[in-house]
Structure I
Amino acid sequence: MMPMVLMQGNEAVVAGAIDAGLKFYAGYPITPSTEIAELCAEKLPFVGGKFIQMEDEIASIAAVIGASLTGLKAMTATSGPGFSLKQENIGFAAMAEIPCVIVDVQRMGPSTGMPTSPAQGDVMQSRWGTHGDHPIIVLSPSSVKEVYYITIQAFNLSEKYRTPVILLMDEVIGHLREAVNLDEYKDVEIFERPMPQDKENYLPYQYIENGVAPLAPFGKGFRFHVTGLAHNEKGLPTNDPKVTEKLIKRLMGKIENNKKDILMFEEKDTEGGDILLISFGSSARACESAMEELKKEGIKVGLFRPITIWPFPDEKLREIYPRFKKVFVVEMNTGQLYYEVDRIIKGNTYVGKINKYNGEFFTPFDIVEKIKESF
């Protein structure tokens, strides 16, 4: 039985990734994610993996894509400025359907911003940072133990749906230390990439029922083409409008049609009441403490915490919000997830914003004060 250990959020990323089967890490040091690279450099050689520090962020994601094409589970980690540089190749991975995990430990921006200060300003970038309609999955944990588990799920979903998965953290979660016991996850399922069998008739982009054909590793006798251009089932470039439309529908559909498998969220006291708080990542921790303070004053408060940020759990929110008089979205930015929530609620219930974007973490009293003002 594993004893309780004191673990940092960034350490939990590496522990979860290695237990999920990580065999290749390429990255470039950037605060506040650097501990992930340092630990991968230390630990990957002991599990038969490879670590490489690349010359920049662009080369890092390119190397990860190349490693994944050989059949390795691959990951990189960064923060806002580096995340911006990776966007073109994230789009390539989405179009070419190459599994990879990208950790974004968010910090205050824009530009260089405040490297050691927390923020949640990359919410929309994580979904729409690369151009064009593209599939992507974004997960946001809010505790060290959850970081470990969600990192494993990031790899599982990436391999299962052949898509980039973003692990959207922030400086608070990355550097938070908590006592954790990972024994409860010792039997967690690890998804392994299926190996196609028919080398002669292999179609890497075949239209099958769940929208995801198996990806053959380079060097194993399967001949196929990989491109960021619109392509047919063989991977060969095409200008055919019908083939292109079919491709985009399949790319988007493999996520949309499997949302039940992809969506993760947490509910607390959502049976009904005065206020529904919606928050994610480290901000949700402050919400939990604020709830206790508000309850002491007779205000009934619930919390809906999406763990899967994209695709957003629309249907669950539509089920919950009518039970409350008001909804507040709590996030460390000027209001990004707010617009997704407001889109879903469509004016049927009041939706307010509680924001912080000065490089400081939310205190419970920040939230309590704003809620009281609304009355």
Structure II
Amino acid sequence: MRPDVSVLIPTYNEAENINQLVGRVSNILKKENYEILIIDDNSPDGTWRIAEELGESDERIRIIRRMGEKGLSSAVMTGMASARGKYFVVMDADLQHDENILPKMIGDLSSGFDLAVGTRYASGGSVGKWSAFRSLMSRFATWFARRLLPIGISDPMSGFFGLKKEVFDRVQNRMNPRGFKILLEILGRSKIALKVAEIPYIFRNRARGDSKLDNSVVRNFLVAILDIRFGKWISPTFLLYCIVGFFGVFVNIGGFLFLEAAGFSEVHTGFRILPKFSLSVLFGIELSVISNFVLNNYFTFYERRYFRWDALRGFLIFSLVSLFGIFVQLSVFHFLYYRLLPEFGSRPGWEARLVCDLLAIALAMFTNYLLNSNVTWMESKRSLHR
């Protein structure tokens, strides 16, 4: 018989928790017609093996063991595509989501809501014993997502939610399987307004196992937001590259002002061809090149980043690309200002020079991005998962 509810639990190295979680969910849903679908990314700790043993004793428990794919969002989408219920519920396997609100979620879905979201930020909800820094980062991410996307709920970053199967069917072709949060994907990519119920709960601390949070969280969050908001027109990776470049401008100016204030503005070489040059300008440029490489390595191209001494090779390539970008900027400016504009008989002033320089900068930046994406940070076995 087809179940009414499919509980989707993506797992990776949750052998210490999966048995207890399945027991809790089964107990709280004993009055429901349900199935539990565990989607495991071939966990080294054998989570999939424990899940298979659970399935042998209860036909309502199914396991999907993914051998070649990795990632939380794609695991959830795989589970939704295989689920048989008319209502889906997504929850983590680490026991931090409160299974006691599952009946309320299912009740809201059956009464007409498209989504039922477990929220930590509505009245009665809490993030539990998070550190002040993690709580601040979570609230900032929530605020940022609600400002940039048409999302009206209190906790769009929640990983604990339920939805109708028909909602997934409508939006799945527009969802990014590598997205940061599936709920964010559903809310951001739905073409129609969704009726959402919010159910407060208290987020528990992880008792066993290792947290999956790492330094990529902020980067992946920004990529997800930019992809949902601007992905139709421009690559989110390119937007991150532009953000890094914009920050590099301030680093450049800061380095320039530092040496100017220290009295090292110029160096006299004694050479006839180059009697002196601006040390402060050179220092600012090099400082920005270094900062841009570091930020691009650990931010823009995080999944293809260089490690340890290998980063030196990457930095040398990046520096050469940066030099080529300077050449492109100068060449384009020269062509536009000294060759193209005179053809139209104009006598341009500083305004025309500024426009030509901005166009040259834009082309140089795009050229640099293509070269860095396809040469400096080539696709390689450096790619990380989770």
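Please treat every number below as a calculation from the coordinates, not as lab data. The structure displayed is predicted, hence computed values, not measured ones. Cβ atoms are built from the backbone, for glycine too; each structure is taken alone.
Given a value of 16.6 for mean count of other Cβ atoms within 10 Å over residues 138-145, point me to the structure among I, II it was derived from.
Derived from the structure labelled II.
For volume of the Cα convex hull per residue in Å³, which of the structures I, II scores highest?
If we compare volume of the Cα convex hull per residue in Å³ over I, II, the biggest value is for II.
Could you tell me which structure in I, II was used to calculate helix-only ellipticity at 222 nm (-39500 (n - 2.57) for each DSSP H run of 4 or more, over all residues; to 500) as -15000?
It traces back to II.
Kindly point out which one of I, II the value 0.96 was derived from, the read-out being Rg/Rh (Cα atoms, Kirkwood Rh), for residues 74-153 alone.
I
Between structures I, II, where is mean count of other Cβ atoms within 10 Å over residues 34-41 highest?
II
Out of I, II, which one gives 4.4 for distance in nm of label points 7 Å out along Cα→Cβ at positions 66 and 338 as computed from the coordinates?
Label of the source structure: I.
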